[in-house]
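Chemist: Okay, got some structures for you below.
None of the figures in this text is laboratory data; all of them are computed from the coordinates on show. A quick note: this is a predicted structure, and the numbers were derived from the prediction, not measured. Cβ atoms are built from the backbone, for glycine too; each structure is taken alone.
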Structure 1
Amino acid sequence: MDKTDLLFINANVLTLDNKNSRAGSLTVLNGQITGIWKTSSPPKGAINVTEQTNVVDLKGATLLPGFIDTHNHILMYAMMRGQVNCSTPPHKSINSITMAIGLKAKETPDGEWIEGYGYDDTLLHEKRHLTREDLDKVSPNNPVIVRHISGHLAAVNTLALQYSGIQEDISDPRDGHFGRDNNGRLNGVLYEPGAMLPVYNQIPKKTVEHMIEMVGKASEEYVAQGITTNTDAGVGLFFGSEEVDVHLKAAEQGVNPLRTRLMIMHQLLREDATYGGYSQEQLDQELRVRSRGLARLDSAKMFQDGSIQGLTGALRKPYYNNPDVYGNLIQDQEPFQEEVLDLHKRGYRITTHGNGDRAIGSILDAYGYALKKSPRIDHRHRIEHVQTATSEDLSKMKELGVAASFFINHVYYWGDRHEQIFLGPERARRISPLAEAVENKILFTLHSDCPITPISPLFSVWAAVNRITREGNILGPEQRIDVETALKSMTIYGAKMNFAEKYSGSLEIGKLADFTVLETDPTTVKPEEIKDISIIATFIDGRPVFGQEVLMTT
């Protein structure tokens, strides 16, 4: 009889394997799945249950692989938790936001920074961005920065501009621009990292110890949503290699129990940068050693445009609400594709942010250039968000073997405004074209992009299956996918995206014992109810990291 240290009985097991097999019981030993049976408990004599065996009676609850979120920003989210919430809801007007900033200013010593997050100009009564004048009125003695919900814009006050050395005659950077009023004066709105970084660089950094603590607290929310493997999709964007150190120490110290994947910003991989001389294999090995095996390299991360809602996503046709605006590519094509080629030849998987279809086309041209110059099988280069990909773009992705990570939550949170404001009805209905991705047999995943939207794999599954908008409309019903496919996009497809499908992503003998326990089977409830299913417990390596109460021994 085989030994076991964890036994699930009376379970509704969704293996999400190639056959979508179902089972009733499952055993684990030393962090690996050792047995799966269709019956509600293993056959008599099949296993050796001892006093050390945790026997978990799930009483019909659903056991499935731990969720894999392939794109979010857990460190950014962790650091935002102590900032002023400027989102809608609760704020419906600029006055409401500035009142909240003003209250923070009253309790903040003069000269210290005030940070806010989440304002959305299109949901505010005034239908405009915050400006320096708005913020100056309530905080004349403290520099203020309030991040836009998209993450690609921010609004600052005059003192923040002064602290950052940004003067009226400043030129726009290549990867961003400074907002100006009708008189050509800086209005305090900063577009994209090129304009935001001079301000970010003046904000006093938190200590590494503080950031580690905050990542630990954020990870508690992640595991409570059933996530077992998580990818931070832009490590080094604001604080350079120090962000890498935070992740590795959080893992090494056991503060963050998640299996962590890191998209390292491409600037850190350039010549004379922190990891300039590293190959993919060398960097991955260093990350694994320094994190006790809990963190690994995901990819080299690049950006080629901004956000649709910020009018900085690069489109082939103009924005619906502004026929003079197309958005901009962040990098010129020639240097962009040469950097892609360099990273590709060094063995890196490359991940590039592309929302607008013009950016997606540019990325595919760069990937195609690298693959022609240096052919490589099974590279799994990725495009992130892929929001407005055309049918031709998807066909090109299939041809090149490029994977997609779709920010499906856009459909709910911005779908109505994409239809009415940014893209118009025709383009809006096909954002995040999942059904076409399935048809083209493209490897894809879904993601939350937290903190841009709340962390919740089940919400992303719900959005993919229903495509319901905030106003209750169904946006592009022909792009909906079935529940099993949506679940796989957050499990086994995520494992494939991570080159980990041999040991993760589905419930099969020999694979890692990473589980999510759901109150209800998402394949049997009404599709509209999927997002409301409760997470009962989460296991990593066969150990409970959320919902320990289910381990009551029977």
Structure 2
Amino acid sequence: MKKKHRKMSDPKRFRFISILLLSVLVACSHREDRTDVFLIPYSQAEPSGTGFLDLPVWDVISPVSVFHAPWDGLEDSTVFQCFATDSLFCFRFDVLDGTLALKEDFGDEMDVAPEDRVEVFFAPAGELSTYVGAEMDPAGRVLDYECTYYREFNYPWNFKTLHFDCRIVPGGYSVAGCVSREELMGYDVDMDGGFRMGVFRADFRPDGSVNWYSLKETDDRKADFHQPSVFFDARICREGFFREKGIVLSVQDLGTMDWPSVALANGINTIGTHMKPAEVMEFIGSDAGKAFMDKCGELGIDVEHQLHAMAELLPRELFREDSTMFRMDGSGRRVADFNCCPHSDKALDIIAAKAAEFAAALPATNHRYYFWLDDNSPVCECPECKDLSASDQALIIENRMLEAIRKVDPKAMLAHLAYQSTIEPPTKVKPAEGIFLEFAPIERQWDRPLADLEAPGRKGRMSHREVLRHLEDNLKVFPAETAMVLEYWLDVSLASDWKKPAVNLPWHPEVFASDLATYAGYGIRNVTSFAVYMDSAYFSAFPEQQCLSDYGTMLSVYR
């Protein structure tokens, strides 16, 4: 990768307010108290887009926002962020600076020395010996070198893969870029095994006076960035906050392209098949389905099955045999249109046996199963059921299903879907151990974050304030630790009003970033999104899908 220096202006955002509000999270997000190691978030997806400063991932990486100058009795609100992929170390600085000092008659890289700049050094673990560093000014110029302790500089040396963008704005500047891990490994900088790093800022003023700031606080009596006390231990941490980083696709989507490879490239670790049990079983039994399952196993991608199942769990033709298995409507008639009567032991026995049959045919590699009631449809109003909400009736059925499924998969867990008619929590029935919440807020809107409580929701039917109230109420019944969010951020079918040809997905990365913080704030660590209609025809029509990289990367690096 060639060096690329670019000056940028008129930013979309200069993010100091949100960054300073987040700074309280830094100590627990980046440090291991026991060993005091700086932990670098990891992303399986490589960054893509127009420039490093505009990567949406910066909106979810907890920043470090206190730099120290003990020799001057000062602290500084410069912000540093970083993450790593398999091939790159990526970094960002956001600097408040009202006295920008830049050399106008710039001649060569040594002219960076009297300028405002940010600096990052890389050294092998252990005793400080030979290390490499880059000092980058706000105009896109760099002084880079190899150095051997103490202060034996090799200035003709240059990074081969350093790439960075810069942006000057009123009151400050930003610098963001990357360097290849392969190049750093050539200097024994092992990011997985551990290395040492120095992060600094030089604040010059037009009169030539300067303050020197270090990310690591020291007891030194004078500023010197080329000695061991200002370097700190660092390594990559591959374990993020979110465990499941999933997508849900129809079997039609899965049959048209190599989704396991797409998932792997974008940091997605779980694929949910959709929509009905019979069609999913047909796909899994086909050559294409077997190849899909084999590829997921080879790449370490979990497979689960998110299914509209009730019509197949209790076949409608059984109504002629025993109508009491089916729901009673408001007029007192038994009808075979939707769902069942949860007070019919015969119906529950049939449903449970069928659920176990489906679980055996469609085992979930993560032991999480999804057999949903009929989609937003009426439930039973018989005398025994009329005082039970849709959520209570669903939970009666789910408890019985889980008992049967665990005879097939002893580790099985089963979802309680909180969605439309079941979005309010059950109040009269308690979940069995192993029932987990699946929260699917289809009535929200996706161009405004959930944290925007005044957003009226999709078609004005449920405000974000109401959505979050329902989530909070459900989490009083179901544990957050096992809860799953089933979202629609990537759902092309919803964006297309469930009609083809599909439209290009409206993607709002800033909304997604905010939503992740909202869900994480409730302790929810499992997230998936519908991505239905993302098939080969969709990618042919809209080949640039930044949303997938953003989705996997932000889920991966969130701490």
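Chemist: By the measure distance in nm of label points 7 Å out along Cα→Cβ at positions 161 and 441, tell me the structure among 1, 2 with the highest figure.
Modeler: By distance in nm of label points 7 Å out along Cα→Cβ at positions 161 and 441, the leading structure of 1, 2 is 1.
Chemist: Determine which structure produced the value 18.4 for Kirkwood radius over Cα pairs in Å, for residues 145-328 alone, calculated from the coordinates; the candidates are 1, 2. Before the final figure, lay out the partial values.
Modeler: Working: 1: 18.4; 2: 22.8.
Source structure: 1.
Chemist: Still on this structure, I have one more. If we compute mean count of other Cβ atoms within 10 Å over residues 97-104 for structures 1, 2, which one ends up with the highest value?
Modeler: 1
Chemist: Given a computed value of 21, 54, 22, 2, 0 for P(r) over Cα pairs in 20 Å bins from 0, in percent, which structure among 1, 2 does it belong to?
Modeler: Derived from 1, not from the others.
Chemist: Hey, mean count of other Cβ atoms within 10 Å over residues 89-96 derived from one of 1, 2 reads 14.5; which structure?
Modeler: On the way: 1: 14.5; 2: 24.2.
The read-out was computed on structure 1.
Chemist: When distance in nm of label points 7 Å out along Cα→Cβ at positions 73 and 433 is compared over structures 1, 2, which one is greatest?
Modeler: Once distance in nm of label points 7 Å out along Cα→Cβ at positions 73 and 433 is tallied for 1, 2, the winner is 2.
Chemist: Work out which structure the value -8500 belongs to, where helix-only ellipticity at 222 nm (-39500 (n - 2.57) for each DSSP H run of 4 or more, over all residues; to 500) was derived from one of 1, 2.
Modeler: Attributed to the structure labelled 1.
Chemist: Continuing with this model, one more query. Out of 1, 2, which has the highest value for distance in nm of label points 7 Å out along Cα→Cβ at positions 41 and 305?
Modeler: 1
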